[in-house]
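Please treat every number below as a calculation from the coordinates, not as lab data. A quick note: this is a predicted structure, and the numbers were derived from the prediction, not measured. Cβ atoms are built from the backbone, for glycine too; each structure is taken alone.
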Structure I
Amino acid sequence: MIRALVLCLLPFAAHADVIRVATFNTELSRKGPGLLLRDVQRDDPQVQAVVAVLVAMQPDIVALQGIDWDMDGLALTALSRKLRESGLDFPYHFAAQPNSGLDSGLDLDGDGRTQGPGDSHGWGLFTGHGGLAVLSKHEILRSEIQDYSKVLWRDLPGAELPTVDGEPFPSDQAQAAQRLSSTGHWVVPVATPIGHISLMTFHASPPVFDGPEDRNGLRNRDEIRLWSLLMDGDLGHVPKGRFVIAGDANLDPDQGDGRKHAIRSLLANLHLQDPQQKDTTGALTTVDWKAAGKMRVDYVLPSADLKVMDAGVFWPAPNSDLRDAAQSASRHRLVWVDVAIP
């Protein structure tokens, strides 16, 4: 069935000298450990829809969000096997334990209790809930991966942490332990046919669900700012060579809540370019939330030294079977860009 659906998109297949990089918030996270593996193995309809979308677009490298992490990588391995059986082989993949669901032992959300979902370094019901993954047709240079997920929020240059009546929120002790990344920040180098490309991926905290202290809004701002600090040489090691930022920033430049200047500044950074991917209707929409509406929150941003050959948001025509798959897979849409060497 999935193979048949792909036939209509064969003209989009990338050439050997073009690399397709994508990001996709699959929303495959489940409510307990082991449930994602179970659903992949039993051909859950949502899993099948996610597979159909990925197979249709045939990315060379894809950053996934909403993928529950487990110690042995069983769920990701099972998903990779399902993709291979459906016509999309990713021999290489990477996933590390995310901050989501990683218990801090402290009251991080200020509700007066500990060991709740909001007391993990990133909101999560269990260890590994809602993690990240990178799948690639080309070799991931694992020894060169940089992981900034343990960076403390207060240690980020220019960080702005929440306060209430001039006091640290929820406490100085909490802020001394709080990591910046709600999920993770990774720099994953990949040896592609057009040279090494570093995939810089993350999934930022939504800038909502808090109080006047704006803890989530400020955190979202600084999670996005990390990339500019890294590119500008103000944090860690500047990525070698060409790169692509691909992930879910949970922030629209013009609509909704949040510190919009954060994403605007990233999009304007001279080290990268914004292809402004559009869907078949010409819209920049990458997510459709029932309450908040349609927004652009998912991004694939190549470095300025790459040539953009094509780019888009996967959203098939209404009468297409793939439209049904896209709608069933996730509220988010797959965003992609084809890049080459100038």
Structure II
Amino acid sequence: MLERRTETEHFNLNWQQQLAEAFNSIEELCRYLHISPDDLPVSSAAGKRFPLRVPLNFAASMEKGNPHDPLLRQVLPVNDELLAYPGFSNDPVGDLRAATGASVLHKYQGRILLINTGSCAINCRYCFRRNFPYADLQLSKQKEDAAIRYIEEDPAISEVILSGGDPLILNDARLTGLIQQLSRIRHLKRIRIHSRLPIVLPARITNELLDALTQSPAQIVLVVHCNHANEINERVIAACTALRNSGITLFNQSVLLKGVNDTAKQLCELSERLFSHGIIPYYLHLLDKANGTGHFEVSEQDALALMRQVQAALPGYLVPKLVKEVAGMTSKQYVFDDASGC
């Protein structure tokens, strides 16, 4: 086994090199964290079904020696992933039913989603697309022209969402080219990018990327994905500051995860830390019921109780919208009751 670079050496590399050095071994990640695999419910079988992948930036924010670290729980393959849970499936939000031949997901009025790639910088164990057939539906270069035509021919589309996988995995040339093509469509008002990279691999926020985003005449909105306040380290802060200083609107969406962020204290700390660095709390999702993720589920009743506590503790602009996605519905569904006001 090759010896790892020091953290200082690693963080001086470019983002592609940092990504190439991500942890992909349970044993190596545990060794870095000073944890014995014997103290964890790890599963090599789960890791074969959905491989472990963790950038050092994310691992560096974990507490060494803590087998219950909330960041570790998000990425560690465990035995519970092999259990079958009622109501869970491989397509929990109806993506496949909404897919077109042009690699476009058209579920909601006025906006469409492009599956740009099947690759991510990190493999989150709760991912709702962990069983997604990316080979058939991701936006290959060959399908890109068809997707652009689809958008051009429907003047009701005012927003394009770049998703995946993670669209910021695309290199600068590919991403710049796509944004330029979209920006030429006159009825398109916004390009929204959903990405975990500013949180898990902040080195991706390069000057070249900022140039690509700021040169678009369409408004750019970046929705980052952060579940716990501990994910926001100094490198993440620097990347998000650069984005914000370039005029990019930043929102955050989280997933409510058992054992990760399922206390009011954790949710309040996350909102406060996000907002202090210019990121607006946007959505808190109930878990999408993808096979292999059932051990993360927080019931709707418990989620409502949590949100009542959060709402009592925070000003309204720091309270994310509690939502769930229901296959076949024309928008995300707000989760609330008369007593909660959520």
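Structure above, values below:
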{"quantity": "Of the structures I, II, the one that 3.8 was derived from, the read-out being distance in nm of label points 7 Å out along Cα→Cβ at positions 189 and 269", "calculated": "II"}
{"quantity": "Label whose coordinates, when helix-only ellipticity at 222 nm (-39500 (n - 2.57) for each DSSP H run of 4 or more, over all residues; to 500) is calculated, return -6500 (choices I, II)", "calculated": "I"}
{"quantity": "Computed 2.9 for distance in nm of label points 7 Å out along Cα→Cβ at positions 21 and 141 - originating structure among I, II", "calculated": "II"}
{"quantity": "For 16.9 (mean count of other Cβ atoms within 10 Å over residues 149-156, calculated) the corresponding structure among I, II", "calculated": "I"}
{"quantity": "Structure from which 55, 35, 24 was derived, Cα extents along the principal axes in Å, for residues 61-244 alone, options I, II", "calculated": "I"}
